[in-house]
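Listed after this line are the structures, all set down as structure tokens.
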Structure P
Amino acid sequence: MQWLKTDKRKSAKAWFIKGCWYDSDPSQTENAIAAYRESIKIDNTYTDAFVNLGFIYLRKEEYEEALQCFQRVAELETTKPEAYNNLGYVYEKMERFGSAKKMYERTLEFDPNDVEAMINIAHIDDLEGNYHSAVIQYKKAIEVAPNEVAPHFCLAVLYDQHDMFDEAIGEYEATLEINPYHLKALFNLGNLFAQEGRYKEAIMCYKRALVLDGDDISAWNNLGAIYEDMNELSRAESIYKRAQALNPYKAETNFNLARIQLLQHQKDLSEEMRQDIIRRLNFVLSVNPHNKSAERLLTGLLK
């Protein structure tokens, strides 16, 4: 009988490996599902097949199917923290936040130092409006793993969203001490420095972000806005042109470029540039007819 079990396990593993192969190609999702299902049909204790199948259903936003997969994993691996973390994530995607939090708390019962579970509980607290509880959870995660990026960055974002700017700056800086190449931390920190009028520091952040991703249009736009606030209009115009070249169809960039060109050239505005600005403003208003700033500029040009 033992050889039958071994043969059965080998057959289930073969289908699992075939599923993994299909899973590596987004166009072969249905074949991956079929292969994982065949693996499970042969051996309904094959947890890896249930896990991978569950993640496919998550990507497809088929949450009931994902839930069934991860519930089976939790039945098979009753003391494995990851099983409950995955279950919690499914419940969270289903907006069943109470159930999600219970699963994350179950994770911590088996591994009190599971940073991912702590971060997930903090996220649920935030979603439910429990700001102070969320802060406490993120700080617990930082105590457990002071050199991990995620808890510092998540706490920074939470502070940022609640206008706790000094605290947010501190946590973004802590994030960047651990990972100097964290693009979102650089961008968000640049935004905070710009809000506080700390332009040199903001410029440094945006430039560092653009070294990492030279196609980040938002960073180019924000950098241009800083130079505009500093009354360096030529430099601002040049930067807005760079952003516009990356994506000619972004309304914000077209508006910024139109506005800066009017400021720069209002005394010697050529007819060609005037028509170009009018076209940009018409485009902006076609995207958002309620843009009062664009409407005012266009009205002034058409007088």
Structure Q
Amino acid sequence: MSDPDLLKNKGVLALNKPVPSAPEKTVVVLGAARGGTTMVAAVLQALGVFMGEKLGPVLEDVGLSEAVEARNTARLKEMVAQRNAAHPLWGWKRPAAIEYADVWQDCFRNPHIIAVFRDPFAIANRNRISMLSDVFQNMERSVQHLGMLVDLLRRQRGPVLLCSYEKALCFPEIFVRAVDDFLGLNAAERWADAVRRIDPAPERYLETSRITHSKGYLGVVNERTCSGWAFYPKLPGRVAKVQIFVNDRLVHVAEAREMRPGVKEKGLHPTGLCGFRFEWPAGTAPRAGDRVEARVEGDINPLSGSPRQVGAAKPGDKN
């Protein structure tokens, strides 16, 4: 009897897989930045694959990546030899790896590539949210990266697992089993934990992978003026745009570019050019008891000292 399930697109395809598979192998995770490589690395880690030491939220082995991107093949081979001695099976994830394939391809033992693909607009929009970058330029870069990746994969003679990020979200159990089968792990007892790692919006990743964290303070707020200071710690040279809300309604956007000597003197900002002050535009001035909130564009958290009621006592002076 025919099985209609075979006609479903599960979003995974294994190529060039040897039978049987040697236990010693290196997993290389490829894909675009913000294209699902962290999700794949998280699943591998949950399945027991060593992905490196001192990993951050994006699960990248910084030391190995630095050796690759510096084209330091001597250091790379030394690190690979150390990992080979300690782990029959280990992995490495780095979106930029595609640009350095000539460096790493001949250095890894029995490489097994897992290539993840994601909707280019989703990648570009994530960069817009987290990196304040232009969505169309990012889509162009994503498409260019996709072409480079496809070209590399087409030339591979070793094992390759192609997978869709979106399909992994739809069919997480199928994706986890496909990875297990591709690598010959036989780690059924770890599948449930691996499935839990497939999260479309992991909070820690979203917080640590963005440059839009802001720092600042809402100082003077009265019925005539509003002032304070704000900047992006990861981009101190970029002028922060401060959104001012009165009773949850956006009424003004101020650029934080004025000199605040006290902020510089306390070592909070390298130049002190991060202050803002303005008189309320006509028809927007708050009244006594109104709630005023200040938030830097791109951030989800209000500035310190905010929100505050007009006429209420101001928190301790923060310059």
Structure R
Amino acid sequence: MTGYLMTSDHRAYTLPRLISWNLTYTGSVPCDSFTVTFLYEKVMAEPLHLAAGFSAMENGQVMLRGIVDEYTVSMTDKGLLATVRGRGYAARLLDNEARPVTYQAATLAEIVRCHVEPYGISCREIADVRANSTYTVAAGTSQWRALENFCHAYGGFSPRFNRDGQLLATAELDSGKRLAIHDGTPVISCTLREDHYGVLTEVLVIDKKQNVEYSVKNQDMINRGGQCRRVVYTPGQSTWAAMRYTGEYQIDRSKEEEKRISICLPGNFAVFPGDIVRLNLKRIGIAGEYRTEETENIFSASEGAMEKLQLKEKT
């Protein structure tokens, strides 16, 4: 893999051969991130000082574009080493706060134009979504949250970024890519974790202005002995459908971390977030199709390459 730096004065530099890297992909939040290390040369002093952007290429394909957060230069027993760290383009939206604003019948295209494009982010796909109620961006809300909340409330999906740093403001489609992992696959490690802490059994949605309430229950967790309720207050004049969606959304979010499978494989870049992994590991008792939530690709000259996958049940 080859790394490139883009400076604040619009110059591009090819980094020396990388001796280690860590590229983590989520496509959403927390951001994609990267760490690359290479032998330091004096000519890199100015480019590192002015470094603003980073890109990684592998076999002619863009593996990641992001922003540079920090660099270090250190003297070690291996010589002078430089390390550059940063995050994907979602960081531009997370790091910037939106002004409080209220929209009437807003469209997703309008939200992208006001909260995304001013930060130099291009949008590859925008769903045809329009708000059926007033949409408010509260004080202290990040530009990412302003976008994400709108997509959740009126489109029922989460926005995400591709590896090229482009926003995909539309529902995720099946990429068609499948990775099969079975007992004959060279698996370095595999861990199944099921955590019930924080999984909601009931959300009570209250509209104080109309003095009405709506209860949404998670019957599956109730049947398993769970007991965890939240009370949510909504703006006035909420419809029953909006109140029900608010409760269902809170329950769905609480279940996101309930069951997770972590697998470590040799090699890099086998799958990316959104790809489907078919598991048939009889020894640990795991079988079925799982969505790739996060991948961490690690390489060092001394230890080689490995990829850590975070998988969740396909919905």
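Only the coordinates and a few stated rules stand behind these numbers; no lab work does. Being a predicted model, the structure only gives us computed values, none of them experimental. Cβ atoms are built from the backbone, for glycine too; each structure is taken alone.
Here semi-axes √(5λ) of the Cα gyration tensor in Å, for residues 48-183 alone was derived from just one of the structures P, Q, R, and that gives 29, 15, 14; the source is P.
A value of 0.30 was derived for FRET efficiency 1/(1 + (r/R0)^6) of positions 120 and 192 (r between Cβ atoms, R0 = 35 Å, to 0.05); which structure in P, Q, R was it taken from?
The correct label is R.
Each of structures P, Q, R was scored by volume of the Cα convex hull per residue in Å³; the highest score is held by Q.
In this comparison of P, Q, R, the computed figure -9500 for helix-only ellipticity at 222 nm (-39500 (n - 2.57) for each DSSP H run of 4 or more, over all residues; to 500) is attributed to Q.
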